[in-house]
Structure formats: structure tokens, C-alpha cells
Structure I
Amino acid sequence: MRVTDSNAPDVHAIYPIPAHSYLKALMRSNVAQVQVIVTSLRGEKLIDETLTPNTTTKEVTLGIDRLAPGTYYLLLKTERITSKHTFIKK
């Protein structure tokens, strides 16, 4: 069980880093949907999906098999915030 206050961020963790075929994001318990956008470092949009967190684990899983190895930006948009993360695909 995780206990968070109302000011806690919507995204708790992104893993695994480096990633091979998928990325997981651990979300705050009251997040209903997450828009997930992956861009290249030049800003080219490569993935744009809306995901629903798993009701038990509160994780969203994004398949990244189609991406070439490299460094990318990950944008996670919820009702409250947009968070930006960098990840490496091996």
C-alpha cells in the first residue's frame, strides 16, 4: 500500500531505464487516464497513446519495440499535470 498526500506528483517512477521493449510508469492512485507521448530529441512525435493505469498496480505500460535504440523524451499528461522525462532505449 502506498500512502500519498493530495500534493503528491501524478507520476511516481519511470522504469526500467534503460528500456528494451517497454516502459512502465507508476502513477498516483487517483489517475484515471494518461496521455503518453514519445518524441525524438529533435521534437518529432513518434508515439501518442492514451493509457489507463492497471487498477491493482497503478502502472501504465507502453510498448516501445518499434523505436530504434537511442535517447527519447517521454511526456505523461494527466488531468492535473504534464511531466517530461528522458529515457534510453537499448
Structure II
Amino acid sequence: MTNYMIGRALQKRYQIVESLASGVFGQTFIAVDTEHPENPKCVIKQLKVFSYQSNYLENLRLRFLSETETLKNLGTHQQIPQLLSCFEEN
């Protein structure tokens, strides 16, 4: 089901190379940052959308932005992933 994402470039920058895991709220992928000279690996988290009602979508956005804000506020630590970017596509 997630194979359609393999090879896809998000934000014309993050090229998905492998499916990592799937859960109730989303899917994670391993990607490479094609704009960085060393093409480092990173993780992409894609949220699962169960409804396109505006209230649901707004609540989902707010929860995700809260999660990304928490990652930003934690700073850098070897045990915590560093947030590179947060974006919406489609």
C-alpha cells in the first residue's frame, strides 16, 4: 500500500527510499535530503487522514504542529530526532 511513495520527492527535496513503519496515526519513511551535499538520511512522518471535514483536519493540523513545536523546543540531543522541516503537501 505504501510502495507508491518509494522514489517520490517531497518538497522537491526529500526523496523517499524505504518504508519504515506504519501505525494508527501515520506512516514513517526513510528519505534522503537531496539538497544537502552528503545526501543524509532522514525520517518522514506522513499522517493518516480519516476524514476531510474541516474541523477534523484543523484538529489534526494543530496536534501535529504541537508535536513539531515540542521537538523544536527539546533542542538537540543524541537520543531525540532533530526536526528539519514541517510541511503539508496535497
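Out of I, II, choose the structure whose coordinates give helix-only ellipticity at 222 nm (-39500 (n - 2.57) for each DSSP H run of 4 or more, over all residues; to 500) equal to 0 when calculated. Could the numbers behind the result be given before it?
Working: I: 0; II: -8000.
Source structure for this number: I.
Largest in Cα Rg over 2.2 N^0.38 Å among the labelled structures I, II is structure II.
Suppose relative contact order in percent (Cα under 8 Å, 6 or more apart) works out to 30; of I, II, which structure was it derived from? Derived from the structure labelled I. Of structures I, II, the largest value of distance in nm of label points 7 Å out along Cα→Cβ at positions 27 and 75 belongs to II.
Each value in this text was obtained by applying a stated rule to the coordinates, not by laboratory testing. Fair warning: this is a prediction, and the values are worked out from it, not measured in the lab. Cβ atoms are built from the backbone, for glycine too; each structure is taken alone.
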